[in-house]
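Multiple structures are listed underneath, in structure tokens.
Quick note: the coordinates plus some simple rules give every number you see, no bench work behind them. Owing to the predicted nature of the structure, the values given are computational and were not obtained by experimental measurement. Cβ atoms are built from the backbone, for glycine too; each structure is taken alone.
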Structure 1
Amino acid sequence: MSTTHSIAQLCAAFAVSRAAFVAWKNAPTSLRKEEDARLLEQIRAVHKAHKGRYGAVRIEKELRKSGHCHGRKRIARLMRTEGIHGLSQKRYIPRTTDSRHSNPIAPNRLKQSSDPQRVNQIWVSDLTYVATQEGWLYVAIILDLWSRRVVGASSGTTLEASLAVSALQMALKQRHPPAGMIHHSDRGIQYASSQYRKILEQARLQPSMSRSGNPYDNAAMESFNATYKRQCVGLPQKKGGYTTREEAQAELFEYIELYYNRVRLHSALGYKSPVDFETQLN
């Protein structure tokens with residue numbers, strides 16, 4: 001506006017003295033604006049460090065960890081103003097497992113047990129799948145239910161029992177669970193196979209299986225699958241998806257070992273990572 005009208009004309013139009021206008025123009029940025037600018041830089045840094053996964057809630061928790069205490073509403077306001085968004089939580093509808101086989105079905109010991117109070121009391125497991133341009137990549141995961149830590153993982157091109165067995169062998173090697181620990185899964189043929197049951201028996205673990213057609217019996221595992229699909233698989237999907245299975249495999253294990261287990265703040269753990277949760281409470 002000042003390019004088409006003189007300062008004197010603008011001051012007269014708005015009934016402002018020239019001295020008042022000059023004072024306003026030369027006034028320093030308000031303290032609140034300066035604080036918002038500094039906070040916005042912190043928000044951007046956390047958002048970038050987590051590859052755009054975090055929304056206002058986890059950004060607030062992350063900043064608090066480093067000694068920067070700011071209100072969640074303030075953070076959310078600045079994020080809205082700047083168009084910064086986390087990966088949205090979409091409603092996850094778990095698949096049901098085809099349990100039409102004649103192999104033995106274990107009772108649902110998970111439903112009968114109390115919540116775990118330490119590591120290696122209950123493990124939960126499941127299979128999921130990821131699309132690539134080469135075809136499906138199938139993934140087997142085992143979580144420690146107490147800490148939500150991934151203790152076993154494997155991936156491959158088929159849904160044969162060996163996929164689940166590989167994840168179980170990894171978990172047994174890393175954790176050395178005590179006899180009597182509960183291992184929970186769905187009723188899928190991979191978990192009911194003689195090979196899988198034999199390994200559980202040799203390790204003296206108690207098998208447990210969800211009720212038929214009730215994937216929510218394994219809610220923690222379904223929650224992990226949803227988080228993995230959103231926060232790991234969801235990022236390359238924005239750019240056209242995975243080109244190869246090898247690419248998807250590399251990102252899966254990077255996500256688990258370098259991010260999910262060690263960095264990501266988990267709401268069920270008081271906004272600690274699984275590794276920190278285990279370390280601080282043991």
Structure 2
Amino acid sequence: MTSDKLKFFGQKSLLKTLVNNSFEALDNGYYDEEKNANYENHNNIDMRKKLMECNHVPLITEIKFASPSKGTILDQNDIEIENIVEEMEKANSCGISILTQPFLFNGSLEFILRARRKTSLPILMKDIIVSDVQIKAAKRTGADCILLIKTIFDKNMTEGSLEKFSEYAKKIGLQVIIETHFLNEFEETVKSNKKNHQICDIIGINNRNLDNLTIDLDRTKEILSSFNKNNNLVLSESGVKSKNDIIYLKKLGADAFLVGTSLMENINTLGKEINELYWAY
């Protein structure tokens with residue numbers, strides 16, 4: 001149920017648009033329709049462990065064909081998911097992120113199924129998760145990890161609490177990344193992780209402003225210089241394009257990096273692009 005025509009966000013809040021799109025996809029039965037999704041008994045591949053044991057730059061590389069900020073990045077009909085996954089693994093990716101949201105991102109659950117058959121790397125289902133139905137779909141299609149955006153839970157835009165969704169994901173064998181955008185979100189997540197004995201496995205800091213889509217790597221700087229991450233593994237997301245970006249973010253305290261758009265924009269040199277980032281330090 002991928003969408004060839006991107007939905008342009010006419011509302012004031014992009015976040016509201018993203019959430020509404022997830023509920024529309026749920027209402028359309030999108031998260032129930034993969035007939036070959038039979039990975040309920042798939043043994044979790046530890047994303048956190050893969051990142052922590054990496055000898056050089058711990059990278060989660062992302063497969064995405066479109067985004068709200070870029071529109072269409074790549075025509076999915078011209079590319080084989082299996083080839084992308086194979087090249088990412090050969091180029092030292094620690095994990096693979098796959099966009100599954102059909103609207104604005106042209107994602108598909110089928111992409112996870114195809115990737116799962118090809119790789120032994122951990123797979124992150126990247127979506128705007130508002131319902132446990134989506135978490136079940138992640139497990140069923142062979143994902144190892146999900147991402148929960150703290151902002152939408154704090155704004156009561158989902159069907160359950162962040163704690164409830166995280167607990168459920170862990171119960172069925174998935175790891176959890178909680179994505180933060182602001183200092184208070186990061187601080188609360190760190191405190192919850194200590195208090196509740198790991199509400200999540202990884203804490204993400206997204207460098208993108210969800211109101212105007214601008215990217216500022218100093219968002220990571222502002223957050224990590226203001227509050228101690230303790231023993232948490234911090235994943236810097238959005239805007240990572242070069243070795244210099246990696247080195248800068250590493251000095252700030254980021255432990256791992258999610259890279260997507262810049263790789264998809266240079267798909268013909270994908271392996272080379274990943275390797276250059278991997279050997280940044």
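Some values worked out for this structure:
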| quantity | calculated |
| --- | --- |
| If relative contact order in percent (Cα under 8 Å, 6 or more apart) is computed and equals 16, the structure in 1, 2 | 1 |
| Structure responsible for 2.7, with distance in nm of label points 7 Å out along Cα→Cβ at positions 175 and 191 calculated and labels 1, 2 on offer | 2 |
| Which of 1, 2 leads on distance in nm of label points 7 Å out along Cα→Cβ at positions 39 and 111, largest value | 1 |
| Highest-scoring label, criterion being Rg/Rh (Cα atoms, Kirkwood Rh), among 1, 2 | 1 |
| For 28 (percent of Cα pairs over 25 Å apart, for residues 71-206 alone, calculated) the corresponding structure among 1, 2 | 2 |
